[in-house]
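Presented below are the structures under discussion, each in the form of structure tokens.
Each reported figure results from applying straightforward, stated rules to the coordinates on display, with no laboratory input. Just so you know, these numbers come straight off a predicted model, no measurement behind them. Cβ atoms are built from the backbone, for glycine too; each structure is taken alone.
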Structure P
Amino acid sequence: MSAMFEDKSLNQNLSLRPMHVADLDAIMQIEPTIYSHPWTRGNFSDSLNCGYNAWVLQDKIQADKSEIIGYALMMLVMDEAHLLNLSISKHRQKQGLGRQLLEHMIYIAKRHKSANMFLEVRASNISAIALYENIGFNEMAIRRGYYPSHYGREDAVLMGLAL
């Protein structure tokens, strides 16, 4: 099942569809190129096995071939959505695709009657924080030492959005 973005102004070659185990090879090519401490294949596999809401963003590069250029995973529990991972491949960043993928995940959360969406983001990830704030997320707290880093641990900014 494939779903197109809500925003009709996007390139018609882009589409969203649910993530499958078969996508993990492509995802594992992207993940270590954009994160200093990437998710493991097991993290993705476990998330899929738990039934988390997982999507891939793909770009049609030929009539019969698409390339995965982004992905997102979200846990839906009761009336809350927790965005676990939202990633765009390095060569496709700064094109508004992260925003479109985030808006799709918000749409999914609303469809599941979530009242709020939460996420953690590295305190050093200024561009992601700016995107989340631009969408309407607010800083709720700082989680000290939440993320591993090359220099020990890094704080996370806990952000929330009322849906």
Structure Q
Amino acid sequence: MRKMHHSIDYLAYDSEESLPLESRELLNRAVLALDNAYAPYSRFQVSAAVRLENGHIHCGTNQENAAYPSGMCAERTALYFVGSEYPGIKVKEILVVARKEGTSQLLPACPCGGCRQVMQETEDRQGEPISVIFKLESSGFIKLDSVADTLPFRFDPASLA
């Protein structure tokens, strides 16, 4: 038996204001899109803003359903839309935010395992990394250079062989 270690590097931003301008633009778009979340059961609204290589930004929000778990997370909503409407256009960055319905305070929101898997498949398919930004429990944000940093032991096409 061997003890192994895995570590990742990421950028930590202390506040919204300290994010790079392009990331703040994603943040603003994601916050505006929170109003489009359909979260009548959890009251936990989530939005994901995706920047494409052509500069366009598209948002997705969580969409719940009484027949749980047939709803959809914000990240997958955004990425599936982009994949359907912009095939071949690469995703450069994704930013995720959340809040409790009826409030304005942003809450920590890290992509779930299912979303990480879809994000990783998107990154693998396009052959280039996708930066990932999400809120920490404090007032800050973190930025990862690649989705692979969120899912180091992932299931991928090689797993099917």
Any idea which of P, Q comes out highest on FRET efficiency 1/(1 + (r/R0)^6) of positions 73 and 105 (r between Cβ atoms, R0 = 25 Å, to 0.05)?
P
Once mean count of other Cβ atoms within 10 Å over residues 41-48 is calculated for every structure in P, Q, which label goes with the largest value?
Q
At a computed 16.8 (mean count of other Cβ atoms within 10 Å over residues 33-40), which of P, Q
Q
The value 20.9 for mean count of other Cβ atoms within 10 Å over residues 57-64, derived from one of P, Q, belongs to structure Q
Going by distance in nm of label points 7 Å out along Cα→Cβ at positions 97 and 113, which of structures P, Q comes out largest?
P
Using the calculated result 23 for relative contact order in percent (Cα under 8 Å, 6 or more apart), pick out the matching structure from P, Q.
Q
Computing volume of the Cα convex hull per residue in Å³ for each of P, Q, which one ends up highest?
Q
